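Asker: Following are the structures in question.
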Structure I
Amino acid sequence: MKIFQKNKALWIVLAVVLVVVLWFFAAYNSLVTLSESVDTAWAQVENQYQRRADLIPNLVNTVKGFAAQEKSIFLDVTAMRSAWAGAATRADKIEAAKGLDSAISRLLLVAENYPNLKSNENFLALQTQLEGTENRIAVERMRYNEAVRKYNIKIKRIPTVIVARMFNYMPETYFEIEEGTEAVPEVTFG
């Protein structure tokens, strides 16, 4: 007990240093965890987009047989699928996905104008798979955005912002819809 009384100031300083070190480790570990959650959520978004990209050639070929005059839409869908496959960064993939969303919407709208196509078994099966994939994409986008929200909040809050800046943790980008995609596309036959 005498040792503690003689070195009381030293013990207090050591306790404060220990608390700061423990907080630092906890803050860093939580940033690592949240960053990995964002990466995992993004990987799931990519998985679903890849599934959709794999379905698109079959869908396009099925629709082509019935709607040969809609060549520009088929070219758009193919170009957007290629843009998705060639995108290198997360931001590039988000932009390519937005374009693909729009192109597929136009393709499905064209398909609605061909009654024989709507009753074709191959088309119906592909459309069902694509609808399921679109639902999965929506869920995974939501999960990704939630992971990004948690991460972005954490790196901006005091005192964690200090650790985030020390280790160069930067805000992540949300997956947002492209401006104008909330409007129903119009297809005219010339």
Structure II
Amino acid sequence: MSSTPDEQEHTVTLYLYEIAGLPGRAEVDQAIKTVDAEVHQAGGELIEAQVTGQHRLFVVAELTGGPLQLGTAAVGATEVTGPHEVRLVGADLDELKAVRPTAGYLVEWDLPADLDMDSYLSRKKANAPKYAEVPEVSFLRTYVRVDMDKCLCFYDAPDEDAVRRARVAVQTPIDRLYGLESGEQ
């Protein structure tokens, strides 16, 4: 069944923004508030904002009718990348909105050029049971960029070493690993 142009314009989509160059926690908190306000003004919803120990901010927003452009001046940062359309894997969006779980760690994986979304999803499904080998780690969710450039995987774990063991168990590399701080929502 095909959709009409009006239906296509109102499709809800998730977008990832990465914000860097924020000098301190106060500036991070202000950037989150600014992004939240801009997303709401555009008729969307801020799904989550995760902050690394280096004050790098990863924001996922749900928007209708297309992406929102965020400028560096608006958020007080030196770098804003995105919007990048993402797909949520391993979690239900409505449950995520209701619970807003915090994560302790974020793993970025730069996806291989020859990996497509269907292959990624098949691999993820096949490997997911292997997380049981590292019971102290809880896999929470992944955002996969639709352009298949990279994915962001969120975990609750006692330490970085446990996250590394979990990634070995599921035979998936780590390109960057961040400890996360709690962020304002």
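Each value in this text was obtained by applying a stated rule to the coordinates, not by laboratory testing. All values reported here derive from a predicted model rather than from experimental measurement. Cβ atoms are built from the backbone, for glycine too; each structure is taken alone.
Asker: Using distance in nm of label points 7 Å out along Cα→Cβ at positions 75 and 91 for the comparison, can you identify which of I, II gives the largest number? List each step's numbers first, then the result.
Answerer: Values: I: 3.0; II: 1.8.
Sorting by distance in nm of label points 7 Å out along Cα→Cβ at positions 75 and 91 in descending order puts I first.
Asker: Of the structures labelled I, II, one was used to calculate distance in nm of label points 7 Å out along Cα→Cβ at positions 59 and 171, giving 3.3. Name it.
Answerer: Details: I: 3.3; II: 3.9.
Attributed to the structure labelled I.
Asker: From I, II, which structure was mean count of other Cβ atoms within 10 Å over residues 139-146 = 17.8 calculated on?
Answerer: On the way: I: 17.8; II: 20.6.
Attributed to the structure labelled I.
Asker: Out of I, II, which one gives 54, 14, 12 for semi-axes √(5λ) of the Cα gyration tensor in Å as computed from the coordinates?
Answerer: Details: I: 54, 14, 12; II: 26, 22, 14.
Traced to structure I.
Asker: Then there's this: For relative contact order in percent (Cα under 8 Å, 6 or more apart), which structure out of I, II has the highest calculated value? Spell out each step's value before the answer.
Answerer: Working: I: 30; II: 26.
If we compare relative contact order in percent (Cα under 8 Å, 6 or more apart) over I, II, the biggest value is for I.
Asker: Here is a further query. Given a value of -27500 for helix-only ellipticity at 222 nm (-39500 (n - 2.57) for each DSSP H run of 4 or more, over all residues; to 500), point me to the structure among I, II it was derived from.
Answerer: On the way: I: -27500; II: -8000.
Label of the originating structure: I.
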